[in-house]
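Some structures are shown below for you to check.
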Structure P
Amino acid sequence: MELSHTDSKGKANMVDVAHKPNQIREAKASGFINLNPKTVQLIRENLIKKGDVLTIAEIAGIQAAKRTPELIPLCHNLMLTKVDVKATLAENGVLINSYVKCVGQTGVEMEALTAVSVALLTIYDMCKAADKNMTIDQVKLISKTKSDIP
């Protein structure tokens with residue numbers, strides 16, 4: 001199996017997608033941050049000193065998806081047409097789900113994963129004074145699709 005991001009000498013290389021047709025590209029990702037039940041209650045009651053944790057995490061995730069090529073060196077700049085990040089409070093933490101869409105020549109899975117990761121890191125940052133035992137896990141790609149433009 002060949003790696004797509006290396007040249008014939010094994011050096012890092014940005015993939016040339018010029019020959020690929022524009023298609024509708026979509027990706028979904030998710031992740032979870034485990035929190036102390038007291039921290040969950042503080043978030044629910046909007047008592048975290050830094051502000052509205054869930055809303056700020058969602059906005060951070062959207063912003064991160066749009067800046068993915070600045071963070072991951074071999075990602076292409078894409079004109080994203082939709083980014084949606086949802087933070088859902090659970091009994092033992094927060095579930096983050098992202099959806100990213102574009103019309104382009106390469107997929108948006110890295111944008112979806114970046115959105116989830118930064119949303120989770122934002123929650124960590126906002127809650128670190130209240131919870132010293134947070135863990136982030138289960139960051140994963142749920143789906144990625146491409147379809148021809150009608």
Structure Q
Amino acid sequence: MSNFIQTKTAKFIYFVFGLAVISAVMFFLFNNSKISASVSTAKIVFEEEVHDFGKVPQGPQLEYSFKFTNKGKSPLIIEKVQPSCGCTGATTGGQNEFSKGESGEIKVTFNTQGRTGRQEKHIMVFTNDPDMPQKDLKITCEIDENMQ
């Protein structure tokens with residue numbers, strides 16, 4: 001047996017076995033570091049992502065607030081809020097950073113003047129949440145020009 005340990009074949013087998021063990025340990029550490037990194041980042045969670053105003057008259061400006069919470073461990077940063085067209089406005093109310101557990105809202109306005117029929121508008125929210133760097137919020141309504 002002691003002669004076998006000193007042979008080139010045995011040394012090669014031990015080398016391959018050691019390499020396999022080191023590879024398995026590195027794989028395990030790498031995967032666990034990704035899990036812990038994602039747990040310690042910002043995470044935006046909206047109460048709802050779509051709001052339907054229903055049937056509305058033509059003319060008034062509609063308003064709605066999409067509420068969210070930072071469920072992550074790091075501060076959440078709202079980098080930009082971008083509506084899909086000029087008839088829609090969106091703001092964070094001036095606050096762009098939200099601590100762990102802190103809530104906020106994206107205030108959306110939609111001008112119905114001069115529009116009729118089914119409307120669907122999108123608001124893109126850009127954040128530092130690595131799992132959701134861009135979130136698409138949507139408002140819809142049916143504008144009835146005959147409704148008062």
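Data overview
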| item | result |
| --- | --- |
| Winner on FRET efficiency 1/(1 + (r/R0)^6) of positions 12 and 60 (r between Cβ atoms, R0 = 30 Å, to 0.05) once structures P, Q are ranked, highest first | P |
| If FRET efficiency 1/(1 + (r/R0)^6) of positions 76 and 116 (r between Cβ atoms, R0 = 30 Å, to 0.05) is computed and equals 0.20, the structure in P, Q | Q |
| Entry that produces -0.33 once log10 I(q)/I(0) by the Debye sum over Cα atoms at q = 0.09 Å⁻¹ is calculated, selected from P, Q | P |
| Among P, Q, structure where relative contact order in percent (Cα under 8 Å, 6 or more apart) as derived comes to 40 | P |
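All of the numbers you see were taken from the coordinates with simple rules; none came from a lab. Keep in mind that what you see is a predicted model, and the values were worked out from it rather than measured. Cβ atoms are built from the backbone, for glycine too; each structure is taken alone.
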